[in-house]
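Okay, got some structures for you below.
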Structure P
Amino acid sequence: MKFPSSGLYAITQTEDKSCDTIIQEVLSVLKGGASVIQYRDKTPKNATYLAKELLLLCRQYNVPLLINDNTELADYIGADGVHLGKNDGDIVSARMKLGSKAIIGVSCYNNLSSALQAEKQGADYVAFGRFFPSISKPLAAPAHIETLHQAHNKIHIPIVAIGGILPSNGDQLLKAGADVLAVIGGVFTHNPKQSAQTYLKLFS
């Protein structure tokens, strides 16, 4: 499975939610048209079970499931790939572990040179952000829209924008050069299916 060239990238919101709730929310966002799902869970209790269940859902909708931070878990359940932050290991090691067909994405924050390096090392996409104040990542350093303009001219793999993205502000990121919008609270705080459909209108 390949990483999408555009669309909504829904990242799970797991805090204080049961496994059943998380599964139902991901099903709703898939029904709403999300192009890729990331399982992100900073305080995991049932990570293996939950990741396996989400993978089954994603298979039904032919949408990739990526695991945040955890190459071991991605390998164990046979996920489509992994998303690496700055402290989550390197692309080469993840590629050796997960194989040539795995999707490997990398957080580049506001650093264009990191993105160029990631592309050179074989990343499938790069992510910049946060672009707007974010409840999920309140302490993340801000990224600048100018970085997207520069990346659009130099990067040849999909560019993901993340951080406080709403249907009301996502359009400016797409116009600046983002291909994919990664969203947590914007889809999972309200009706996930309807929220996803609202984001999708930005791409048409």
Structure Q
Amino acid sequence: MTNPATDGAGADRPQDLEAATLAGGCFWCLEAVYELLRGVRSVTSGYAGGHVENPSYEAVCAGVTGHAEVVQVEFDPQEISFRDLIDVFFTIHDPTTLNRQGHDVGTQYRSAIYTHSQEQQEAAREVIRDLTTKGLWSDPIVTEVEPLVAFYPAEDYHAEYYRRNPGNPYCGIVIAPKVAKARSKFFERLKDPSRV
């Protein structure tokens, strides 16, 4: 992996763009959904929240690095807000299952929001309070909200995984339903609704 880790400050990011770093199970699922949304400029799969520098996919999957699989979403806040991204986040994964999403089990699949600013942290906690008050789930939300310390981009073969591997059974069984749900629920936010 040639890309260095970032602390979330976004030194190479254009000034009009912001970033959100989210963990909600397999990063292939999150990437496939977020790249559909208008205002999202890029989605990079990677690792955050661990204690080892430059972790490999194999080490993260083995649960020995402490990292979660995440996506880092670069977005234009004039077109889509951080709160919009969080709304999508809580729609496409189960925030009540500790270290698990469906058949994907382990700390690397935990639910977490790694914030890039105090404003993001406050917004994330407010959304969680609102969802808890509404009682949408019978179990409590276990999503962690923590400042991003370091983000490590995943190996190149993870990029655009869903789009490049349409015949993969995991893509059809696990990712495709999440994509369909997002297309239906967030139709007005899609980059190209005619492709739905």
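Bear in mind that the values in this text are calculations on the coordinates, not laboratory data. Keep in mind that this is a model prediction, so the values were computed, not measured. Cβ atoms are built from the backbone, for glycine too; each structure is taken alone.
Given a computed value of 21.9 for mean count of other Cβ atoms within 10 Å over residues 16-23, which structure among P, Q does it belong to? Here the read-out was taken from Q.
When relative contact order in percent (Cα under 8 Å, 6 or more apart) is calculated for each of structures P, Q, structure Q gives the greatest result.
Using the calculated result 20.1 for mean count of other Cβ atoms within 10 Å over residues 104-111, pick out the matching structure from P, Q. Structure of origin is Q.
Give the label, chosen from P, Q, of the structure having the highest value of mean projected area of the Cα convex hull in nm². List each step's numbers first, then the result.
Details: P: 9.9; Q: 10.7.
Looking at the calculated values, the largest one is Q.
So FRET efficiency 1/(1 + (r/R0)^6) of positions 72 and 144 (r between Cβ atoms, R0 = 25 Å, to 0.05), computed for just one structure, reads 0.95; which one of P, Q is that?
Comparing all candidates, it corresponds to Q.
Looking across P, Q, the calculation of helix-only ellipticity at 222 nm (-39500 (n - 2.57) for each DSSP H run of 4 or more, over all residues; to 500) that yields -8000 traces back to Q.
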